[in-house]
Structure formats: structure tokens, C-alpha cells
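Throughout, read-outs are computed from the coordinates displayed, never taken from laboratory work. Everything quoted here is computed from the prediction, not taken from an experiment. Cβ atoms are built from the backbone, for glycine too; each structure is taken alone.
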Structure I
Amino acid sequence: MIFYPMPHYLMRKSVLLKLLKKYNCENKNLLEIGYGAGEIFESYLKMRIKVFGYDFSEEAYQHAQNKYANHSDITLFTAPSELKAESFDVLIASEVLEHIEHDLCALQTWHSYLKTHGVIIVSVPAHKKRWGQSDMAFGHFRRYEKSEIIELVEKAGFSVSEFLTYDFPSCLFLDPLRNNRINKLASKYIPNSGSLETASKISGIARDENKIIRFLSKPIFINPIIFFQQLFYTTNLGSGAIIVGWKK
């Protein structure tokens, strides 16, 4: 399967890498929950980060395993039982929490994987009013309001240090475009679109091969948008939210 990075993913990736630098995560042990295609691992390696990953999708695991089989600084787990408590300096869960019915339990489990003062970075779809076809097609239980996700992360035992949203103002035209395309994408990649589990497993690796979407992901188009979105990080206007917390 060929991985085509989507505009929304590229905008989120830019934010994540900035946060890793800001919180001095170079040379640390990083656990990524729900890594999907694992494309971002290449950027982690450039930062000399030792990468660990777990994804409950067998297809995602096989895709990443085949791509990174020769990288000694990448370890992929096949079961949660392989993850040891207090073993990681950083934990990233990017577009994962909305797929989990009992999200607080998931956050509490992730809390146990981190060392004391470890950093967690979680990205989720923002604003309930933006619930759309893409949420339903790819197995989301919910979208989050700012107050809800902050309260949830704090309840799991973290001290929240930062909240931001990304992809504004591009979300005003990219979200409708994505929702218009999602039915075709879902029918291609998700045999049983009524199954939230099936939809969740494929969501991290399914990509739209539409020529317009792929063009919008080219550097000549997406880089100015990535640069411009920084002006709106703290406005809570974007359709994607990122929260950073510390393990107490």
C-alpha cells in the first residue's frame, strides 16, 4: 500500500515536531500509540529519538514493519502486554482517543507507561459541531471540546501545559472536501463500514488517491498553509486539537 500524506496529517505533523523540539524530546524514548503507516517515524529518527510503537491494526503493523525492518532504533509491539510501565519519556497518541469508547481508561493506561515527569502529546478532532462523514466512516466515537479534553487529561493524572488547535483557516474548505470524498474512500478500504473496530483499524493507513487531494498535499501548496496556520494555534478555531501534559 502506497502512503499518500493528506493535508490535515501534514499540518498536524508540523505541530507535533515543533512540540517535540520545544519540550526537548531529542534522544528520548518515545512511544507512539496508533502510529498508522508510521511515516512520521522518519522525522523522529532525524531527531535521534528512539522510537517504540503500538497499533492494534495488523495491517498497520505489517506496513510499518516492512518499511522499518532494518532500523535498530524502532521497536514495534504487537500487544499492549508488551508495554512496560514507566518505560518511556514521551507518549504520542495522534488521532487515537476518539476511536476508543472508554477514553479515560485509555489515558490512565498511557499514564502508566510514562516515567515520572514524562510528556504526553494527544491530538483529537475538535468541536462537536464539526462532526461529519469522515468521523462516521473511520470509527470515531466523538469529537472533543477544549474544556472536555483538558478535564479528561487532568483526570487521568496529567498536568496540562498546553492546548492548541491547528488547520485553521484551511479547514474551512478542506473539511467539506474531505467529507465529500469520504464515502468513496470508505467503500474502497472498509468492507464492513458498520463496524467501528474495522473502520478504526484501517483509518490510519487508508489514503485518498484523488489527484486533487494529492496536489493539495504537495509542498508548494501545503507549506504556506502550514506556515500561516501558526497564527491561529491559540484561537481554538481549528478542526484538530493538540494537548500536552506532564505526568505528575
Structure II
Amino acid sequence: MDANQIFSLNGKVALITGASKGIGEAIARYFAACGARVIINSRKQDELDKVAAAIQATGGDCIGMAANAGDIAACKILIENIKEQYGGIDILVNNAASNPVFGPMVDCEEWAFDKIMNVNVKAPFELSRMVHPIMKARGGGSIINISSIAGLTPDPGLGMYSISKAALNMLTKVTAKEWGVDGIRVNAICPGLIKTKFSEALWQNEKFLNYFVKQSPIQRMGTVEEIAGLALYLAADASGYCTGTVFTADGGNTI
């Protein structure tokens, strides 16, 4: 099998949450370029339509389906719509995330706790459970959870976000261990500081950015394409023996 084959996603159906911009959008572009039929998801249909149109313009197969990842009822409808239109799902990328607060844990209010845990942990948990029987019936699949190095080492001011990503890392390992027998691989990617709108408050803070860069062997921020490349590897046959692994893509920051 040559390199083109082991990285081919021809015939695969992929759902990517939080994909109207940033890392999710980049993953969608890479998957579509490698032959996948891509469904991108976020809350706003108009934003999804713009991304889908751009991918279609390059010859990719991509449509947008709006749904709030934090709304489990909406997620169920999303999965049913994909089953009806595409027959199933082979790849799930749980990329949607929320972090509405910054500051010490003692100041984190209940509403913020609930929102962070619903989007960052409960949504991947429920979506993964929903696709499990679909993937099992199709002979297997790949689930990729987009986590964070904040789930490995607590980040100052991001306490609840760190907790949620640590939970996502363990969810990755538990489901990988339980679902391997069904041919379903589950892995996580822990990006470091990536230049996206989601992390804008961090990289626009010159003091924080300088500190992060100095702590990393590769002394710069990462790009969304560098995360998308790793996601492509985990979605494709190239990573067929990888499951339950938490991959870091952080310029060496966690060494």
C-alpha cells in the first residue's frame, strides 16, 4: 500500500464539530482533499455554508449542518440526518469547545462550569455513544477528540477548561479500551498555543505569548494546518494500530 492509499479517505463519511473556523475548518479542508465526504457542524448555518462553499470550490465534498454541540437533543437530530443522507459515519472529530471565563477557580460560577462541561465533555461523550453503533455496523471507525495541553498541565486562569480537557483525555482512553473490539479507534490531540480566534485572548497578550514561546523548543505558535495534519493521520489507515493515545502537538512545550 502506497502513501496515497494509507492517507486516503475515499468513501469515508466524516463529521467535524466546531468546524466553521480555526482547527475544525482546517481539518475539514484536509479531509475533503483526501476524498472524505465531510459534514461540518457549528451553531450558525450561514458560517458553515461559507466554509462548505470554499471547500466545494476546490473540488471537495462538504456540506454544513448547524446544531449546538451542547444541546444533546440537537445532536441526536444531527446524527439522524447524517445517517439518512449518507448512510452512516466513519469518522467523528469532536472539536467544538467552550471557555467563557478566565480567572481563578474560586470565581468560576455555576453557569460557566455547566457550559464548559456540557460542550467540552458531555457533547463528545454523547456524540461518541451515538456514533458507536453506526461505526460498529460499518466494521469500525475513528473518533478524534480535540483536547488541549491544558488537560495535561493546568493553565493559569483556565482551571475549568483544564479540568474539562483532562476529562476528555480520560474519555478517550476509556472508550478506546472498550470499543477496540468493535473496530473503533479513539485518540486525542492536545494542541499547544495555536493561532485561532478561540485562543486570541492568549496570543494577543504579549507577556503570555513571550512566556509560552520561551518555554517551547519550537519557539513559535502552531498553525491550524499542523493540527489538521495530525487529525488526518488519525482518521486514515496510516494510524490503524493507534488507539487510546493522547498526542501532543505543542512545539515541545510539555517536555
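Comparing I, II, where is relative contact order in percent (Cα under 8 Å, 6 or more apart) highest? Present the calculation step by step, with values, prior to reporting the outcome.
Details: I: 26; II: 19.
Answer by largest value of relative contact order in percent (Cα under 8 Å, 6 or more apart): I.
Using semi-axes √(5λ) of the Cα gyration tensor in Å, for residues 63-150 alone as the calculated read-out, with 29, 14, 10 as its value, let me know the right label among I, II. Intermediate values should be presented prior to the final figure.
Numbers: I: 26, 18, 11; II: 29, 14, 10.
The correct label is II.
To test your reading of the models, identify which of I, II gives -0.66, -1.52 for log10 I(q)/I(0) by the Debye sum over Cα atoms at q = 0.12, 0.18 Å⁻¹ when calculated. Present the calculation step by step, with values, prior to reporting the outcome.
Values: I: -0.66, -1.70; II: -0.66, -1.52.
Matching structure: II.
For which of I, II does distance in nm of label points 7 Å out along Cα→Cβ at positions 15 and 239, calculated from the coordinates, equal 1.3? Please report the intermediate quantities before stating the final value.
Numbers: I: 1.3; II: 1.9.
Among I, II, the structure yielding 1.3 for distance in nm of label points 7 Å out along Cα→Cβ at positions 15 and 239 is I.
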